[in-house]
Structure formats: C-alpha cells, structure tokens
Structure 1
C-alpha cells in the first residue's frame with residue numbers, strides 16, 4: 001500500500017509528498033503534479049450561502065437529514081444500483097455493501113465500478129432530493145436546490161473506499177472549479193462509515209489565503225496513476241491537520257466547497273466505506 005506512516009524508518013521526504021495528520025495520526029502519500037501558490041485572495045464569501053449559519057467559522061456541521069425509513073430506502077436503492085452495475089460489467093453481486101472489497105478484489109474491477117458511480121443523477125434515486133434540498137435550505141436560511149445552471153444535470157457520486165487502500169481523492173477544495181463555487185456540499189454515510197473512515201476535513205481552512213496554499217491546477221493532480229479533476233493541495237499556511245467528523249445513520253456532513261477536505265483513507269481492516277455526496281446550488 002502506498003500510504004506510509006511518518007514514523008516509517010524508510011520514509012524520505014519528497015517535494016511532492018502530501019503530508020498530513022488525520023485525528024493526530026500522521027500519513028504521507030505521493031501526489032504528482034505541477035505545484036504553485038495561488039493569488040493574494042480568500043475565495044470563501046462570508047455573505048454567501050453560509051451567511052446565516054452558526055458554524056461559519058468552522059466551515060462544516062453535522063445535520064439530521066434523513067428519517068430511518070429514508071435511510072433504509074437509500075441503502076436499498078444504492079444496493080440495487082451497485083448490483084446492476086456489477087451485473088452489467090460481469091463482476092458478480094453484493095450481499096452487503098461493506099463487503100464490496102471481497103467481490104471487487106482488484107484495482108481494475110474497482111475502476112470499472114467507480115467510472116459509473118461517479119456520475120449518478122437524480123433519475124437513479126428513489127429518495128426525494130427536492131425534499132432534502134428544502135431541509136438543507138432551512139438549515140442555511142437560504143434556498144438551495146439540486147439544479148445547477150452550470151450543469152446539464154446535477155452529478156451525484158457514490159464514493160467507495162476499500163479498506164486500507166488508495167481509493168482516495170487528494171486534499172482539495174471543490175470551489176476551485178466554477179461549477180461548484182456557489183454550492184454547499186452534502187456528504188451522507190452509507191456503509192462502513194465510522195471514526196476510522198469518515199471524510200477528513202480541515203476546520204477553518206476555507207479562510208486560508210490562496211497565496212499560502214500550495215496546489216496543482218485542475219486536472220493535474222495524480223495519485224497512483226489516476227488523474228483528478230480538482231486541484232490537489234499539499235501545503236497551507238499551517239500544517240495539514242484534519243479531523244474526521246463521524247455522522248451517524250440519517251445524518252449528513254454539510255460544508256462549504258472552499259473547506260479543504262479529502263484524503264479519506266479508510267483505516268478499517270475489513271469494511272468498505274461508502275458514502276453519497278452531492279452539491280446543492282444557490283437558487
């Protein structure tokens with residue numbers, strides 16, 4: 001596995017190593033790209049979608065979002081979606097989402113699956129995304145919705161991270177991409193999500209000045225040969241110290257797209273982590 005503890009005696013610092021701590025445990029991984037500092041500006045707008053929230057300083061919160069019935073319906077819905085994909089790709093079938101890695105046991109198979117789970121749409125879901133949008137709008141005291149005028153159709157992603165794998169994005173800000181700049185991120189745990197696998201965030205990082213951030217351009221960050229749309233971050237005005245908020249079933253993480261997040265290393269030894277993520281746009 002390409003993730004290394006900072007205490008590993010064989011570790012040697014390289015200019016493009018991403019070095020971070022997650023809940024006080026240190027990690028490094030190799031992030032390839034062309035790195036540079038940004039301009040003298042803060043991209044987060046305090047008068048934007050998070051103008052009225054009590055959690056503006058931290059940049060994120062945990063919100064009670066789905067009822068138990070809706071949660072169960074979502075898990076059933078995602079199981080159907082995944083099994084349909086596996087059937088169409090001749091990859092077998094799943095009995096339990098958190099045991100995905102026992103069926104999808106190679107990077108080649110995994111890439112076939114996530115090439116499709118990265119681009120789900122509202123048509124794939126049986127839950128009422130408009131109702132979810134209304135609940136998030138109530139929390140923000142500003143109207144958001146699933147419709148994004150910069151997209152033909154909103155992109156909904158089922159994130160899948162096998163145990164102790166490199167199934168991760170780099171640390172990044174979604175707001176670097178214009179299509180996500182005027183949105184709020186919604187991250188919902190689905191399976192295998194706990195304090196060892198939940199999405200890492202760096203509280204308060206949405207206030208960082210870009211001249212203090214070291215990152216790649218869009219579509220330039222590379223991990224294990226995979227190129228990512230979002231710019232990858234390897235440095236900021238302070239050490240990269242992330243935490244893992246741990247939302248329970250029925251809850252969701254809400255956060256600004258300018259909060260640094262990602263590198264969701266799944267430290268579970270035998271549980272695949274799955275989460276649903278989408279971005280609700282200002283209306």
Structure 2
C-alpha cells in the first residue's frame with residue numbers, strides 16, 4: 001500500500017467490495033506479533049478464530065484433527081486483546097466459542113459485548129443458521145456486528161460425524177441457500193462458507209446480498225480465509241486439501257533451532273561478537 005497510514009477497514013467496506021467485485025483476504029491471528037506483521041502486509045481482515053484451540057492450545061479430536069470445543073470465552077478474550085494491540089488497520093473479528101452464545105439471548109449478548117468491550121474487536125463471528133438466526137438478529141439489533149459461518153462448522157463436529165465436506169445433495173444445498181439469506185435478513189454483514197462444493201459456494205455467493213468468505217469452498221467466494229499456521233507451513237500434522245502453504249516456516253524453524261542447539265553445544269555461540277566487553 002502506498003499510503004503510510006491507510007484508513008482502517010470497517011464492516012461497511014465488505015459490502016462495497018462485493019458490489020465492486022473486489023476480492024479480499026482474511027487470515028487468522030492469535031497474538032500481538034503476528035497481528036502486527038499481517039497488518040503491515042495489508043491483510044484487511046484478521047479473525048481471532050477459535051481455531052486457536054488446535055493451533056495455540058493443542059486441543060485435538062480423537063482422529064487427530066483440531067478441536068475447538070474446549071476453547072473458552074476467556075481464552076478468546078486474552079488472544080483477541082493481544083491481536084488488537086498489534087493491528088491498527090485491519091478489521092478485527094472475534095470468534096464466539098462453543099456454549100458462549102447457545103444458552104440464551106442474554107448470555108449471547110454478554111459474550112459478544114465482552115468481545116467488543118474488553119478485547120477491542122469490532123465484530124464477532126458465530127456458527128450456524130436455524131436457531132442461531134435469532135441470536136444474530138438479537139445481537140445486530142443491539143449494535144454488535146456479526147459475521148456468520150455456514151457449511152462445515154467445527155463447533156458441530158460431533159453432530160456432523162467429523163470434519164466433513166457439507167452441502168452435498170439438493171436437500172443440504174437448499175438448506176444452505178435459506179440460511180445464507182436468513183443471515184442477511186437477520187443483519188449479518190458477511191458469512192464464512194467452509195467445506196462446501198465449489199459450485200454450490202459460487203451459487204450462494206451470487207445469491208447472497210452479503211459478502212461471502214470461503215475456506216475450502218472454491219475460488220468464487222467474495223473473499224478467502226486461511227488459518228495462519230496452515231498458510232505459513234507451521235501446522236503440526238496433516239492439513240486439509242484446500243490449504244496452500246505460502247511458506248514453510250515450520251521446516252525453517254526446525255532448521256534454525258537445530259543450528260542454535262549445535263552452536264551452543266560446540267561453544268561457537270555466543271562468540272565475542274555477541275558478548276559485552
């Protein structure tokens with residue numbers, strides 16, 4: 001970006017980008033340093049995802065996949081506040097974790113309100129349609145911007161029988177069409193479409209009055225998001241088919257740590273160059 005101090009991204013920008021046909025990127029971030037670097041890179045939207053359960057806290061399902069269910073609201077608030085201290089241009093979205101918005105509208109309001117008030121997020125993200133549409137409408141009516149999340153919703157991993165592609169079959173596709181429109185009518189400003197056949201995600205994007213952000217949903221969504229660890233090659237273990245590694249920092253980290261260990265063990269480090277007189 002040429003402007004040294006670009007205008008901070010707002011939720012209203014996503015509607016304009018969709019109308020203009022401008023594609024945009026979103027990445028997850030969980031800490032101050034990463035958020036600062038991604039902000040400098042011009043990433044317009046940072047999501048403090050409950051995916052931190054797998055990437056930062058090491059929670060795993062029995063099949064080895066990442067598990068978001070143990071993540072608490074306090075976990076999310078701590079990481080979100082760190083991200084907010086590091087990013088000053090990107091739009092900041094905080095995930096509402098499992099059971100922080102499921103037990104009633106009052107609790108959903110408290111959870112979402114804390115995400116904005118205590119951590120500095122500008123909006124929240126929550127999963128699901130159906131009964132969750134009432135939650136979205138309740139929050140947006142109270143001035144809390146909401147990003148939806150449909151398709152493969154990790155908080156429903158057990159109900160789905162695992163982390164599987166969704167929307168296959170006309171019945172499932174028809175339900176997703178209704179839920180996308182339902183989210184828009186409830187006041188959501190955008191929706192993440194995860195783990196969907198590419199053609200279905202393309203159809204939903206055309207039909208949706210709000211911006212769609214794809215992850216494992218093909219190339220025709222308005223925006224695309226990846227988990228930062230997957231994108232940088234830092235993920236421990238296998239990654240989904242849709243992940244493209246734009247760097248191999250995991251291998252680079254192992255190599256650097258190995259070199260450091262060898263230098264210490266041999267007495268090469270610290271040399272006089274790295275010592276005080």
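Thinking of 1, 2, which structure, once distance in nm of label points 7 Å out along Cα→Cβ at positions 226 and 266 is computed, gives back 3.4?
Numbers: 1: 1.0; 2: 3.4.
Of the structures listed, the value fits 2.
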Subject >> Comparison of 1, 2 - label where mean count of other Cβ atoms within 10 Å over residues 122-129 is highest >> reply: 2
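With helix-only ellipticity at 222 nm (-39500 (n - 2.57) for each DSSP H run of 4 or more, over all residues; to 500) derived from the coordinates and found to be -12000, which of 1, 2 does the value describe? Each step should come with its number before you reach the end.
Values: 1: -5500; 2: -12000.
Value -12000 for helix-only ellipticity at 222 nm (-39500 (n - 2.57) for each DSSP H run of 4 or more, over all residues; to 500) corresponds to 2 out of 1, 2.
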Subject >> Which of 1, 2 yields 15 [relative contact order in percent (Cα under 8 Å, 6 or more apart), calculated] >> reply: 2
Subject >> distance in nm of label points 7 Å out along Cα→Cβ at positions 42 and 258 - highest-scoring structure of 1, 2 >> reply: 2
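Where a number appears in this text, it was derived from the coordinates with a stated rule and is not lab data. This is a predicted model, so every value here is computed, not measured. Cβ atoms are built from the backbone, for glycine too; each structure is taken alone.
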